[in-house]
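Nothing in this text is a laboratory measurement; each read-out follows from the coordinates by a stated rule. Predicted model, so just to flag it, every value in this text is computed and none were measured. Cβ atoms are built from the backbone, for glycine too; each structure is taken alone.
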Structure I
Amino acid sequence: MPEAPADDTFLRRLSPARLVLPVLLGLAVVGFLFWRSFTKEGFTAAELGKLLHADWHWLLVTLLVLVARDAGYVYRIRHITGKVLSYRQALDVIMIWEFASCVLPSGQGGTGAAPFILHKEGIPLGKALACVMVTALLDNLYYVLMVPVVVVFAYHQFYPTEALQTGFIATLKVAFGVSYFFVTVYAGLMMYAIFVNPRAVRRLLVRLFSLRVLRKFRGTAYRHGQDLVTASAQLRGSGWGYWARAAGSTAFVWTARYAIIGCLIAAFVVMDVPTFLSIFARNITYKVILLVAITPGGAGIAEGAFPAFFGKFIGTATLTSFLVLLYRVVTFYLYLALGTFFLPRWVARVFGAAPAQPTTPTTAAD
């Protein structure tokens, strides 16, 4: 049985002091973008008109998409845990999970903290690990399956060829191809481990990471393999209804997540359906940049890459800079603020008394 991390270690990782770096990085890059745009083209009356006459319908749609996405996350985690969590608990889990994604490096995100969060809600650590692995598997499968769809319908908009030099585009294509390959392989291994033979995958990981160049990661590989064994045991017997609802909610939340940028741009720029789909397609490659970002929540890198990927659909550099800020407000700074609200109350609830024992969950097929 895996061990839970120490409470004080977890709380230190989510300390309010960690907010300083991502906030400063993000605002510094946005400030630079505004300075550069003002230096090059100033601030025209036309741009002011676009800002003052934004389509409030699309701003409302953006808000509704954000709320729907988070409601989808709440539904998904509650379903995946067998409805052990109340809606209040599920909302706390999602808000702190998102907060952790903002203050921890993008490669790690909130996934590393999620088992501990669920465990403190009274879910046994083995089951908590299994639930997190289900979310990771389904997230990866959505990406693996969505890429071919986007390639078929919007390949000509897949890469920002109009904004980056040929050498950068070639590098981006290689990075995307490598990323997609490893995500596909990882998702395949997770599926085989959870549904077929987890011990074989554990042996494969240990042997692979026994190679000289990877040997220092062998312990981590073994622990991950053991987590897959635990997850497989916890999920054995889950019916088609369980997986269908989990997959459906995953598709819903990720589609909403990718649609947010298009909704924001539509509030300031008139666009048609093909343009909206092109922006959606760009999100797929934009995600690669965020995956390799080493800063907390991708701060600084997400803002810096945004104009290259989406500036074409917005128009002027100044308006693009404004939309960079607005996008990060609703997808990053909002969750930093919500995290600072939810985290102290969650800590007081789960650390103030012994965790409640989970009730008997409903069957997976319910």
Structure II
Amino acid sequence: MKKILVVLLVLVFVASIPLFSQAATEAKKPYIAVVSKGEQHDFWQQVKLGANAAAKEYGVDITFEGPPSESDVQIQVEMLNNAMAKNPVAIALAALNTQSVLDQLQQTKAKGIPVIGFDSGVPEAPVGSIWANAATNNYAAAGVAAEKMFPLIKARIEAATEAKPVKIVVMNQDASGESLLSRGKGFRDTMVKLIDEQTKLSKSDIAVIGNTAYIAADSPTKGRKVFIEMIVPASTAMTDATNSAQAVLNKVVGDNVLGIFCSNEATVKGLLAATNDGATLKSNANFRNVVVIGYDAGEAQKNAVRAQYFLGSITQDPYMIGFRAVELAYKAYKGEKVSDVDTGAKFYDYTNMDDADIKGLLYD
């Protein structure tokens, strides 16, 4: 009887080994911290979905968190500190302010913890502290917006005179995030190039005005026929974005505004709030000839595009931004060589927004 009991105990022990082994494996899953600029916009929710999908595919644990708004720099810093306290094997970071995370970047560099930038990444980070970036080429993507707008306003640009100049407005949420700076500059430079090369006007007829962060040393500033105004609201709050949009609309006739480019979802929402979800852009005779292009997606923006209140919008692939960020973080942790990844962008309008290669990128 004793022998039988011993045999049974041995069999039970042997059978339980896979369970103990599985539990040990699960307990030792690598942990990757993903610290975003926020979670408030539909965009970030799609980034989160992509990050979670990559975590599942590569068998890692992640946390995904961001501050209540993109003005809450200190809250993001605290989130990063808390994540680092959990000893991650790698970190994916979209910094609101690089200067605010310099100490953390020095720590991760000293410890050999890979940091992957995503979306706007960590611009001007200390050399060697960021291993790679998963992001849209925002400069090129915004340049596409200028290319789409230009043919519709070209004739009116060529008709501009110093006595009756025209204006193109670029609305940017802030003047610090690298992604927004790149978008504003990409649209600005492409529009200047198109006017210079494809109209009878030249750079000497153009002036880039407005927020100085968006005026480069080589930007034309002396012209008096075409003004490209770079606008930044007083803060990232929705009310300020709406107020800035309303101020632009109030001057559409007086300034002869031909086009408006909203460089992110927040500025789009500000314009939509000032125009009854875009309907006023068509119902008000003063606004009908203003060509509007947005950036990103979301339900309200998609509706505006579908109704042709907007000419169209540029969409990133936020899902792939999140996926690639975690993928790069995992590969860096495993010792693989990593490099920057362009996660892509496309222009959509009412004619193609339901196409198979577009509709999946248009999040709500």
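Taking distance in nm of label points 7 Å out along Cα→Cβ at positions 38 and 118 from the coordinates of each of I, II, which one would give 1.8? Numbers along the way, then the final one.
Values: I: 4.8; II: 1.8.
The structure behind it is II.
Thinking only about Cα Rg over 2.2 N^0.38 Å, which of I, II has the largest value? Before the final figure, lay out each step's value.
Numbers: I: 1.03; II: 1.20.
The structure with the largest value is II.
Matching task: 15.6 is the computed value of mean count of other Cβ atoms within 10 Å over residues 142-149. Pick the structure from I, II. Of the options listed, only I reproduces it.
Among candidates I, II, the computation of Rg and Dmax of the Cα atoms in Å, for residues 102-309 alone that gave 18.9, 56 used structure I. Using the calculated result 20 for relative contact order in percent (Cα under 8 Å, 6 or more apart), pick out the matching structure from I, II. Clearly, the read-out refers to II. Given that helix-only ellipticity at 222 nm (-39500 (n - 2.57) for each DSSP H run of 4 or more, over all residues; to 500), derived from a single structure, equals -14000, which label among I, II identifies that structure? The correct label is II.
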